[in-house]
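Structures given as structure tokens follow.
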Structure P
């Protein structure tokens, strides 16, 4: 969330951010109008309170009249305050100066490609063909049990899935990240605080309980872990690596990637999250470091990938700057997104009221950063399709062999 004072001082800049993120900038004019009414009403309330305090005990009727008027104005003020906060919730974060301007994914900038794409002397199979042949993915029974986009991972597929998650977790713990297992059931304030709400509410599963939702990423509960707290500057940076199941309705993707496990409603993820001081000079250092961690994992797996700088219209409303890492998937004949890496500045921490006390004893909103270390089963798409052989076997990446217990996954039939 942006600071109201900042919006009032820089309306044109914030309107431009709205336009670049495909949002209606008219909301800023509405906020300015409401803020003016809010300020005027607050002044009236304060004046009436001051008048009431000056009255002596004999002026009972005058005191009663002021009290009645105060009640009316206070109720109006609360309603106005609620309207203003609702409007502020829809204002996006400002994109960084070096973020490409664009309306959709066509505006994303490919920074570089890394690794050699495999050259097959046969027509490569898709991951779902391999999954069926090797008896490691079962989407037919998955749909029967779970519904559309449901799946089972079995045999070496289950071991590969858990192995890659554990490998990424161990790698980041060795880099000084604190391991966390995060809850998947969260309250509404968690999703609002992370910036998922209001924009992504259609993508979120709501439970029957009054205030319970399924998290779409470990980033959401991990950000709320420190909500309402004031940290010490000496404690920063805080580096967390969180494991959690993740749930997304994929409401806007009907008809896309309907076969296999590229796009599913539930998956597991290892997420990097950093909370640090509000130092813009550090921001690019963090986003680069987190990106490097993800690239190292892909290099360990010997998977070809490319890095994109996301444009304004495709980066998401809460983001200040974002990279996507896409991994080559031969069966699809194209790259597929496997990681994202983001600078959030104080957008999330303002919503969640996460501060730190500086060495000068002042109170400051922290900055937050997040990055997908690995998500499965999507990464299995890349592994199966890149490591397949002519006879339908799949070679297990060396770093995952201790988890899977074999060098090669062979057809069961």
Structure Q
């Protein structure tokens, strides 16, 4: 059913392919739901904790910081215990963090639980593209597109549902409150954990030598020792930081995340500053996210057209048009600018994740590239909303902040040109 390294062979049983695909989708649903629900509940959380929403602003940034700091460690963890086991442990930690965050008692529960959630998601963020590369062969672009679309779709669903859940009062009693609402955002995590355990039990319980649990560095005939494979994987993890193509992929990942979090954070304030009704502003934010999902789904199909050689440069170019329209021409076809910005971010995410899977010649290289690119990318992404806010504070307008978005888009365009072609990381020049 599977090849010796754990990837599905060309003739793999359809039922097994479907089971793996459903499992990836279940895990993807949990990669953002547990964190995007915090923002809409900040006022309620602040009131219950006796503080201000501004003081809790860092709470929404903890996952990004965690992703930047923990992502490089995911490759080493997968090298030691196996990729499948590492993902299983990350889902278990995500479950524990979600429960811990909602426990009554000292506010430390909220902060430490969120830190554990961020660390768990960092590992899963890195290793899911690696398992997709390993298990889906020629279907990588399609599966990666669905995966990235589910990230955006689940994020939007969670952000929209947590407030109604917190205000829900069963049988006319007390509202459920923010703790139950945040706990509800993790209801799918145990289901994903069970599904992962069923479809990857060989890799989880048998260690590195089992199906897909290693990083593929052992000898092709299976005679390589685990110690030798681990040492080789660790060398790959160090070498990836000196590879120029890996850095361009990391920059491309960072710039798409930069603009996504800028728009996700500041789009509503931009609209409200122009006297747009709050309901309309909320619909505009939803339009941005929906178009992001469409962009993620469209990217793998565009990769099969004549656009394939230049596909990485298309999303940054669309992002430049969208940003210019949102700031400079808000009264002219506003929905078009929002659609362009959302489509740009969604398609660039799908392309970024696909690059991590396809531009590595081995499982170990893919794992190292994913960890390095996501670490750099999310650390860069954390700067975007901060710089945008500072630029707005300095001028009170949106023209100077626009340069923050344009800077990221132009840098992403440059990176898109650099990552074209078929060269893989760690290949000799």
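Readers should treat all values here as calculations from the given coordinates under stated rules, not as data from a laboratory. No experiment lies behind these values; they were computed from the predicted model shown. Cβ atoms are built from the backbone, for glycine too; each structure is taken alone.
General remarks:
- Which of P, Q yields 21.4, 69 [Rg and Dmax of the Cα atoms in Å, calculated]: Q
- FRET efficiency 1/(1 + (r/R0)^6) of positions 149 and 277 (r between Cβ atoms, R0 = 35 Å, to 0.05) - structure with the largest value, from P, Q: Q
- Source structure of the calculated read-out (Rg and Dmax of the Cα atoms in Å, for residues 173-372 alone, 21.8, 68) within P, Q: Q.
- Computing distance in nm of label points 7 Å out along Cα→Cβ at positions 189 and 381 across structures P, Q gives 3.7 for structure P.
- Mean count of other Cβ atoms within 10 Å over residues 93-100 from the coordinates reads 20.5; which among P, Q: Q
- If helix-only ellipticity at 222 nm (-39500 (n - 2.57) for each DSSP H run of 4 or more, over all residues; to 500) is computed and equals -12000, the structure in P, Q: P
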